[in-house]
Structure P
Amino acid sequence: MLVWIAVGAGGALGSLARHALNRLVQHEWPLLRFPLATAVVNIAGCAVIGLLAGLIASGRLPMRQPWREFVFVGVLGGFTTFSTFGLDTMTLARGGAMGAVAWNVIGQVGIGLMAVQLGLLVGARL
């Protein structure tokens, strides 16, 4: 039960951080016709998850499982799930599973975009 609370609390913190960063970027560049706030959040999340995973894997940052779930699933998951997609993809690539990398990228990005389009079409007709 404690892990669920930790993930929920971390998710709340990550969501608040995402909203704050979105607001900051939109305040600084309000007329930009590119989704810069989303890009900044996704790239920052990828950098943080990569840094933390590298530190943990090297043994320089010991982190017990409940804290990993708080940080990775909660905070970073609330901030952006794109970071998890990036870490999963790089883990597959580093393991030499290039076919799985291709399917992961094509499946999540390609099929995800098709799912958004389908949702838009269905939502417009309801």
Structure Q
Amino acid sequence: MADYTVQRIDEIEAMARGGMRRARSALGVTSFGMQVLELPANLERYPEHDHAEAGMEEVYVVLRGGGEIEIDGERVPLDTETIIRVGPEAKRKIWPGPDGMRVLALGGVPERAYEVRKFTEVGQPDPFAS
């Protein structure tokens, strides 16, 4: 029997007020981090953050829409024709444009096995709920 999983993005469980879909867990991936970000038009409250403590690098791939990503104070266009890798210590913040953005975010720690974070599992409480 073939080993694969099919999942429609719109049917993946969301957290963070609908802004993040638990794609990794929904597909059963355990070798790297993967979420789908659903960012509305002109969103300003996407949090600036880094992953220095965990040592995780991320890759961002826009599936729909576009905007910019700010990396250590420098804004770079982020659209469906661009792939961007951001190192662990770099501060990053996504700025969706007027059409919003759907972004595939992939993450992992170089030279280390991926460790599943419990809150990313389907069915877990939303740590961003307020």
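At a glance:
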read-out	value
Among P, Q, structure where Rg and Dmax of the Cα atoms in Å as derived comes to 14.5, 49	Q
Read-out relative contact order in percent (Cα under 8 Å, 6 or more apart), computed value 31, structure in P, Q	Q
With helix-only ellipticity at 222 nm (-39500 (n - 2.57) for each DSSP H run of 4 or more, over all residues; to 500) derived as -23500, matching label from P, Q	P
Origin of the value 6.2, where mean count of other Cβ atoms within 10 Å over residues 1-8 was derived from one of P, Q	Q
Given 20, 12, 7 for semi-axes √(5λ) of the Cα gyration tensor in Å, for residues 49-88 alone, calculated: source structure among P, Q	Q
When FRET efficiency 1/(1 + (r/R0)^6) of positions 9 and 113 (r between Cβ atoms, R0 = 35 Å, to 0.05) is computed for each of P, Q, the largest belongs to	Q
Structures P, Q, by mean count of other Cβ atoms within 10 Å over residues 25-32: label with the highest value	Q
Parent structure of the calculated result 9.2, given that mean count of other Cβ atoms within 10 Å over residues 57-64 is the read-out and P, Q the choices	P
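Since every read-out is calculated from the coordinates, none of them should be taken as a lab result. In this text the structure is predicted, and so the values were computed from the model without any measurement. Cβ atoms are built from the backbone, for glycine too; each structure is taken alone.
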